[in-house]
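Once you scroll down, you'll see the structures, which are given as structure tokens.
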Structure I
């Protein structure tokens with residue numbers, strides 16, 4: 001996640017750096033993104049409307 005999303009490294013380069021197939025990098029990024037969104041949703045406080 002850090003390599004591809006925060007450091008803007010292409011998936012191919014991240015795969016080479018991590019010695020993993022590109023598909024593995026893509027699935028790990030997807031799982032990390034899902035987990036991050038879930039954590040942010042848990043911490044979010046409702047915003048009053050009006």
Structure II
């Protein structure tokens with residue numbers, strides 16, 4: 001049959017470089033981060 005490699009993308013609770021390294025060492029191809037950026041000036045989230 002046809003073999004495919006499906007990337008694993010980790011998400012949730014990732015807040016540091018160490019978290020990313022740990023997840024990549026566990027086999028993640030990438031990480032999805034969102035909440036960590038909600039408090040940056042670049043984010044258009046409402047300040048209220």
Structure III
């Protein structure tokens with residue numbers, strides 16, 4: 001069960017980082033900042 005949780009957290013972080021990368025590649029600064037904030041909130045939960 002612990003392994004499944006750690007995998008879900010890992011894939012969740014990966015998803016956020018991929019989205020941040022896509023926004024940065026398109027120079028979408030506002031969206032990048034919002035996604036970074038959501039990523040930080042996600043990391044605080046786990």
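Where a number appears in this text, it was derived from the coordinates with a stated rule and is not lab data. Being a predicted model, the structure only gives us computed values, none of them experimental.
-31000 is what came out when helix-only ellipticity at 222 nm (-39500 (n - 2.57) for each DSSP H run of 4 or more, over all residues; to 500) was calculated for one structure; which of I, II, III is it? Working through the options, I get structure III.
Name the one structure among I, II, III that percent of Cα pairs over 16 Å apart of 40 was derived from. Traced to structure III.
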